[in-house]
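Structures are listed in the sections that come next.
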Structure P
Amino acid sequence: MSFGPPVGFGGANSVTASRDAGLPHAGVPGHLQDRVDAVLAREPEHPDPAITFEHIHPGTVPFTLRSFLWPHRWRLFGALLLVVFESLALQAGPLLTQIGIDDGVTPKNKSVLVWVAFAYISSIAIGAVNSRIRIRYTGTLGEDLTRSLRIRVFSHLQRQSLGFYTSEKAGVLMTRMTSDIEALSQLFQEGLVSFAVQGLTLLVITAVLFVLDPSLAAMTLLVVVPVTIVLSNWFRRRSDAAYAKVRDHIGRVLSDLQESLAGIRVITAHNRRRHNVINHTNVVGDHKDANLNAIRAASIYTPGTEGIAIFGQALVLLIGGRRVINGDLEIGELTAFLLYLAAFFAPIQSLTQLYNGYQQGQSAVAKLRELLAQAPSVAEEPDAIELPPIEGLIELEHVTFGYDPAVPILHDVSLSLAQGESIAVVGPTGAG
């Protein structure tokens, strides 16, 4: 079935071209042509973005978080420097409190109190300014990384052969492009930097505790740290398995949703709506159960670490209080030690919660690695050249075609296409 040469939809010659093609009502009406030209004259240029698309599969190097971030290492190093300044500024508070109590309140030295208050406010202001710069810097970096990853995955999907889309579910591919990349986006923008902030904070606090009182620090940490490490390792193992299942089940949820919406006419025609609701309920239920497993682990870990923190503070108050009474320790030092010890457990809890996001990101990396490792079944030759506009005929002689070679769709097809000619191949109803 031939429809003649293609017809333009705008421009000065569109009406003439449409009439010559035998389509008198196509194109822009003559009395509207001036308005169309005026709109086109005001339309700004839209140059193509600087994106290079390679038809050739880029290689066999597995996709990992390290390999993806390595080209951006210097920008990540800049973010790390901002994190260092922020952590140092925000951890000055307890030390200034000690100075204010021991050198200001106890000897009733008002000038020291004024100096300490000014230093305290200055440290908070410096930390706030640094935090604002860090958030903007890391936010921009995270968005750049996410954009790069989205283009990489989308380009890979464009590179695939048609047989790939016969075997892969559209819902699963949508999960890779949305849910999995979103998990990595959260990791890029918040997780990695927050992980660095909390990790550095933990190191700074540990060092300060030993500077304040080595014996009290060693005694306290030897009691609470081993229990915290054991509990954290248990939680890490439980959350690893739980979040891997969550990533699998969210893919099934989106896949089932996509298939149901795409086939809603067939579902309605065959009165399968109740069956579909039951099936989707089961799929969503499996996803809920996977999330509940992660929640159960967190419900044990979070109160456990809080209890360990309270026990450690009580131990320090008991031992340190006796030393203050005996005159071996200043009350300002004990106050600073308690404040730093309270801050010591906050990064541990935050690191574990951040590990949840990191594990979700790693699960997403594993799924994307599996997708990006699939090479097109019909690979383009490395020395293939891009053809210029050609003239002549396209002829097919006795062609048999099928997305699955074992199930051919077209049998022994022969046809001839002239330049500028459009051909429609129409099959039986429902054939697509």
Structure Q
Amino acid sequence: MAKVYLSFLGLGFFNHKTNQYEYDSTVYELDGKKSTKTEFVQVAEIDILGAKKFDRIIIIVTQKSYEAHFGNINHQLRELDANNIIPLIIKEDMSAKGQWEWFEQILEHIEYADKLTIDLTHGYRSIPIIFSTAINFLQKVKNITLSAVYYGAYEKNKELVPIIDMRDFYIINEWAEAVSRLVEDADARKLADVAQKTDTFQAGELNDEELINTFEGLTNTIRNVDVNNVAAKTNSAIDLIRQKEKNASLTGKILLKLVIDKFESIALKDPATGRYDKPYFHVQLGIISLLLDHKLFMQAYTVMREFIGSIGMIEIEKAKLNSADGRTLRRRFAEVFVRMLQKEEYGWIFEGQNKKDKEKLIPYYQKLKSLGIELILREFTKDLADYRNGFDHAWTSKNKAYSDIEEKGYQFFENLKKVVRLLEENSILV
């Protein structure tokens, strides 16, 4: 883990009087400190920051810029007590292949967890642009710390040239990844991590402690398959987002809309009744879709299996979602209903309370049977339960995990949507 200074050295302008490439000499200023007069912004920065601050100084050059300037810049840097100055000579190949070669050369000189200070003031053609793009890659694969990204804002005939630190803008890469994780993986952890280490003005209104805590609560509820509380968490999150959206910056509006678009399918459009009704099942379908899209297959299969149990609760009196009595009824009737669908009627074996509960479900079961709904459920319930049990037992009872988990998941999901549609058409689900 070294402190590395990396800069790009171009040719400058061609002086027809001297018949050589040059840079104008000037005085630079960084954080209120002034450099000695120099034609090289790199020398100015090392002068202000101190040569001992860096373990390696890498100057990226072409053969032409090396011959034109490296001897001079190397001499000036050594006068500042700089050591381990490395000229990195790259080819002038502007093809895509050549650009990758530049990147590979630079990558070779940066070690894992290095602290990197970069100057992008000068450079051969698109090299600074390429490296600017590559910063995000280095942060991920080499875990670098970006200490500073300097740009000397040179203007001809200006006595004092400011050096601007652009590091704070590069956090946009991390915000982009954090938002991607939130909307694609239902994971708010990266968002919280980025917000913790950045200033509140960055990334618009998404960098808000209250909002991030709400997102974490929502995504934890989704990933933990707390299906009866997902809708309430989502409604709360969307209400808060809409409040923040009113006075949001353009960046904030864009990012907040991404979140709304992703999660509004699992919000309740109407006030929750606490019953196994149409809004409840539509939210459950939204949760399953979200989990499948995020490839959270174990959670998706769990919700789908419980979804079938919920169908068995539709006509059970007092079957409330969030009451103690309602939960007791669910443990009894939902499980019996799923078992009824996993075996043909001649193979049913129910005893004691289970037998009584089965008898109570029979009229409803016969209604579903007469409408063809029972047959649809029967055709896939056993397979669905088999896949879910595979996850539950870490596939230890199988040779290996099934290879068609994703494909089957979407098939089961389509079947459930078909069942819900039929329940609605026949006024069973209202």
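FYI, it's all coordinate maths here, none of it is from the lab. As the structure is a prediction and not an experimental result, all values here were calculated from the model. Cβ atoms are built from the backbone, for glycine too; each structure is taken alone.
Out of P, Q, which one gives 1.95 for Cα Rg over 2.2 N^0.38 Å, for residues 256-375 alone as computed from the coordinates?
Label of the originating structure: P.
Quick check on the output: -23000 is helix-only ellipticity at 222 nm (-39500 (n - 2.57) for each DSSP H run of 4 or more, over all residues; to 500), derived from one of P, Q. Which one produced it?
On the way: P: -23000; Q: -17500.
Label of the source structure: P.
Comparing P, Q, where is relative contact order in percent (Cα under 8 Å, 6 or more apart) highest? Before the final figure, lay out the partial values.
Values: P: 25; Q: 10.
For this comparison of relative contact order in percent (Cα under 8 Å, 6 or more apart), the top structure is P.
Tell me which structure, out of P, Q, gives 28.8 once mean projected area of the Cα convex hull in nm² is calculated.
Details: P: 34.0; Q: 28.8.
Answer by label: Q.
Going by distance in nm of label points 7 Å out along Cα→Cβ at positions 136 and 408, which of structures P, Q comes out largest? All intermediate terms of the calculation are to be shown ahead of the outcome.
Details: P: 6.6; Q: 3.7.
Structure P gives the largest value of distance in nm of label points 7 Å out along Cα→Cβ at positions 136 and 408 among P, Q.
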